[in-house]
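Got some structures for you, see below.
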Structure 1
Amino acid sequence: FFTAHYGDGGYCAILAEVKTGIGFIFTGHSLGAQKLDKLGSTSENLPAMEDRYRFSRRIAAERMIMRRAHRIITSTHQERYEQYSHRLYAGAVDVNAHHTFRVQPPGVNTKIFTDDAQAGDERVERELADKLGTDGGPFVLVSSRLDEKKNIIGVAQAFARSSTLRKRARLAICIRGIDDPFTDISVLPSAERSVLKPVLDTIEGAGLRERTVFLNIGSQRELAATYRRMAARGSVFALTAFYEPFGLAPIEAAACGLACVATQNGGPSEIFEDQSGVLVDPFDPEDIARGLIDALSHRRTLVEKARRRVLRKYTWQQTASGYLAAIKDTARPDNDLLNPNALDLIRSYLENPT
C-alpha cells in the first residue's frame, strides 16, 4: 500500500496505482476548496487566482484522489464533515460513507517532546537564563510561524488590555532566525515583516517591551527543552490562530508539561474537549486574556490532564497503529477518474456560492 499526503502526494499515488496496481490511502491535511474561499475568490478575480494558484488543476486532482483512495484519513471529525463536504467535492466523495473515512489524528514524537529531562537541556537552560531573568516567574509562550492566520497579535493585545494578565505573567514569543526583532526585523521576508510589525507596535504601545522576550530557537529538540524550562516556571502555551485545522503545537507543548490555551476554532476543540486545555475566541483579546489567566490559575490540573490525554491518544505510536488498521480494513473503490480540469465547476460555484 502507498500512503499519500497532501494533494500532490495523492496525485502521485494515482499515477503509481495506474503503473503498479498498488492502492493508496490519502491524508489531505488541507484542501484547495477551502483555500479558494479563504482567499476571497470571486467570478471576477478567478482568472488571476487561477493564474497564480491553479485551482482548477488542484481541485480536479483532489476530486480524482477522493474517488480513487481506498481510505481517506482526517485528523478530526470536523475536517471530515466540513472540509470534504464542500460543494466543489460533490460527486467525488460522500462524507457519510463510513467505509471511506477514518479519523486518525497525528501524534507527537515522545522521544523529543516529553517532560523527562533530555541530553542538551542544560545547554538550552544556560542560553535561556539571560533572556528569561532570575525571578522564576511564569510566561505566556507563543511558538508559531509568522503567519497572519496564527494571530500572534491577539496574545499581544490580550496583554495590552489586561492589567491582571500583565501582573501574572510575562510574554515570550519564539521567532526563528533573529534574536531581537526590534532591531533585526529587516532581515525577515516582507510577508513575515508585515505580520510581526503590528505585534511589535502593540507591545511598544502598551509599554510591554520590558515584559516581553523573544526566543530564537533552531530545532525541535531546542524547542522541547524550552518548553520544559518554561513549564518549570509555571508558564502556559498559547495558540490563538483564527482557525487551526488540527493543532500539533499545543499537544507537543502539553507533552512537555505546559498548560495550553488554544483557539476554539478547528482541531483544538476536539483535542481539548475533555477540558484538558482552555479554549478561547481568537477574535476577542479579552477572551484570550480570560483564558490565559484561567490557565495560569489552574495550571497543575491542566498539565496533568493534558499529559494523560496526549499519551493516551496523540503519540506517533497511536497514529501508526491507526494507519495500519485503516490499511487492513480497506476495499478498492470502483470509481472512474473524473475530468482532469475543474475550471467550469469552480466558475459555476463562484457564480452561485449559496
Structure 2
Amino acid sequence: MKNIGILTGGGDAPGLNAVIRAFVKYGAGKKGWNIFGIEESFNGLMYPNDKEVTQLKPQDCQGLLIKGGTILGTTNRGNPFKEDEHGNSPANTLQEEFSKYNLDGLIVIGGDGTQAIGYRLMTQYSIPVIGVPKTIDNDLGATDFTFGFWSAVDVATDALDRLHTTAESHDRVMILEVMGRTAGWIALYAGVAGGADCIAIPEIPYDPEHFVQKIKRRRKFGRHFTIIIVAEGAKPKVEHDLPKHIKGAGHTLAALLEQRIEIESRVTVLGHIQRGGSPIAFDRVLATRYGVHAVELVDQDKWGHLVCLRDGKMTDVHLSEVAGDTREVDPKHELISQAKAVGIEFGDQ
C-alpha cells in the first residue's frame, strides 16, 4: 500500500480542489492508498508544530469539485531552501517529516516556483515528486492549458460585459487591468470574448497614440465610449515621465491617454477576483483529468514528471524540462491576427 502526500503551492486558482478530489477518489477510493493532505504548501512538513498533515479519504471530497480555493491552504512563502540569519533552512525538517509519515512521494500542485522546489527536493533529498501545473496566467510552456485560466478569462469577460453598459451610459473610456505580469493570455482571450476595443499585453509594447487614434475613430462614428483591457505587465514602447503616484499598468495607460486627448477615464483593477470563486466547467474537467493522470504516474512509478495536456491528450514531461519553460503570447499568434481583423487595437499599428 502506498502512502502519498499532496500539497498546493503558490497562488490559489479555481480547480485546485478538483485536482485534490480526483486524486483522492482514485488513489484512495480505487487504489486503496493512504493519502495525506499537507497544509499550506511545504509548510505542513517544514513546521510540524504549527501546520498539519491530515489523511484524506473519499468522503472528505464531497462538494470539492465546485469549490474554489484549496482545502489544504497555500502560500508563496513556503520555500524549504530559504536560509535564516544563521544559515539554516527547514529542508532537513521536511525530510524528517516525510520519513515520519512513511511517504512514498509527494504530489506537488503549483506553478513554476513550486515545481522548481519539488524538483530540487527530488534531486538533493531523494524525495520522489510528481508535479501538477497550476497558474491562471497560462504561461507554462509544458502544457497547452492550465486549470484556472479559463475561469479567470470568464471572470474578466464578465467584467468587460458590465463595464460596457456603464461606459456607454457615461461616454467614458473604461480600462480593465487583469493579471499577467509576463504573459498576456488572460487579456487577449478575455479582450476578444468581451468585445474590447483595445488590448495591451506585455509581449507587445504599445504606443499610446495608437489607442488615441482608435478612440477618435470611434467618436467619428458616434461611439463615444471605449473599452480597453490591459495585462498588469503591459508597458509603453517608450518610458514616459508621469507623476510618481501613478502605479500599475491600467492607471499608467489612463494617464498617457489623458495627456493626449480629452477623455473621462475610469480604471478597474480586477485583482484577486480572478482567482476566487467556483471553477467553470472546462476547468473542472481539466483539473479532474490532471488528478487522475497524477495517480496513473504514481502507479507507473514515473516520479520526477509533470502532468500536462498536449494536443487535447493527457501526457507528462520530466520536471527537468519545465524549469524556465514559460509560454508568452507570440505577437504573430493567430488570435491576435483575428482580433486585429475585427478591429481590435493592440497599440502597435
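Each of 1, 2 could give helix-only ellipticity at 222 nm (-39500 (n - 2.57) for each DSSP H run of 4 or more, over all residues; to 500), but the derived value -14000 comes from 1. When mean count of other Cβ atoms within 10 Å over residues 104-111 is computed for each of 1, 2, the one that comes out at 18.6 is 1.
Out of 1, 2, which structure matches -0.57, -0.82, -1.17 when log10 I(q)/I(0) by the Debye sum over Cα atoms at q = 0.09, 0.11, 0.14 Å⁻¹ is calculated? Comparing all candidates, it corresponds to 1.
Rule-based calculations on the coordinates, nothing more; no lab input. Since this is a predicted model, take the numbers as computed values, not measurements. Cβ atoms are built from the backbone, for glycine too; each structure is taken alone.
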